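Next up, some structures in structure tokens.
Readers should treat all values here as calculations from the given coordinates under stated rules, not as data from a laboratory. Being a predicted model, the structure only gives us computed values, none of them experimental. Cβ atoms are built from the backbone, for glycine too; each structure is taken alone.
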Structure P
Amino acid sequence: MNATFNYRTHIVSSLSEIGQAAWDGLLALQGEANPFLSYAFLHALHESGSACPETGWQPQYIALYDGEDLAAALPLYVKGHSYGEYVFDWAWA
């Protein structure tokens with residue numbers, strides 16, 4: 001078996017760098033739909049200010065390309081504070 005792979009990994013801070021058609025195209029390949037991974041939901045988190053750098057959530061989307069085609073993707077957020085962490089918000093915890 002002589003398979004040739006042309007994988008490239010990109011880390012981007014905006015879904016627009018990947019594109020809605022490519023992102024949602026991956027979701028269409030899933031056995032069960034997950035609305036929390038949709039482009040519309042993740043984009044709304046950023047646009048509404050719920051998860052954006054200004055609120056301490058830096059988006060870092062990992063995209064794996066096979067040639068020019070998006071083969072896999074993972075939404076990640078780098079958190080810049082401890083707000084919402086139970087043990088840090090409550091001194092007695």
Structure Q
Amino acid sequence: QVTNILQFERFFPDPKVVRLEENYRSTEAILGVANELIANSPARHEKMLRATIRGGEQVGLMALPGDEEEARWVAWEVKKERSKGGRRWEDFAV
């Protein structure tokens with residue numbers, strides 16, 4: 001839980017803080033959105049995630065009315081990507 005991280009200094013005063021800001025998994029596009037989303041949170045620790053993978057596809061938003069619709073949409077997107085070829089089931093994570 002994120003509260004464990006946010007309250008860490010309450011239980012362990014003056015710890016040495018090591019920020020892990022370099023990301024080896026996500027693209028610049030994804031981390032750009034992540035940094036913008038968390039920037040206004042009053043409960044966050046100051047850090048800026050940096051990608052080692054340049055570029056990336058534009059991040060989109062899909063609003064659906066419920067969990068079942070979301071699950072169907074995700075399954076459809078995965079099947080669509082698989083049908084294009086070049087991807088294995090192991091290439092996807094939800």
Structure R
Amino acid sequence: ELVYERDVNGRSIPQGYREVIPAVPGQDLVSTIDLSLQFSAAGACDETVERTGAAGCWIVALEVETGEVLALVGSPAFDPEARETVTGEP
């Protein structure tokens with residue numbers, strides 16, 4: 001598990017607090033996210049929302065031959081504490 005400090009947009013703060021909690025033996029999880037592409041997509045999404053005044057932006061980048069998810073971005077960032085923004089209910 002990785003615990004880290006994040007900015008208002010949910011992105012990791014490079015010089016912020018970081019703690020790695022070792023995994024407990026079990027099954028492996030392999031991410032197909034391309035960090036460079038993910039970072040670029042997040043920046044493009046944020047910039048598009050700001051420039052156009054859109055309510056939101058979502059980007060999904062897939063490897064066509066394998067279906068692997070290379071980037072998955074939403075802006076504004078999802079806030080699990082603000083459930084009413086997703087469901088319209090408190």
remark   = When Cα Rg over 2.2 N^0.38 Å is calculated for structures P, Q, R, the one with the largest value is Q
query = Which one of P, Q, R has helix-only ellipticity at 222 nm (-39500 (n - 2.57) for each DSSP H run of 4 or more, over all residues; to 500), as calculated from the coordinates, equal to -11000?
reply = Q
key: Of the structures P, Q, R, the one that 5.8 was derived from, the read-out being mean count of other Cβ atoms within 10 Å over residues 24-31   = R
query = For relative contact order in percent (Cα under 8 Å, 6 or more apart), which of the structures P, Q, R scores highest?
reply = P
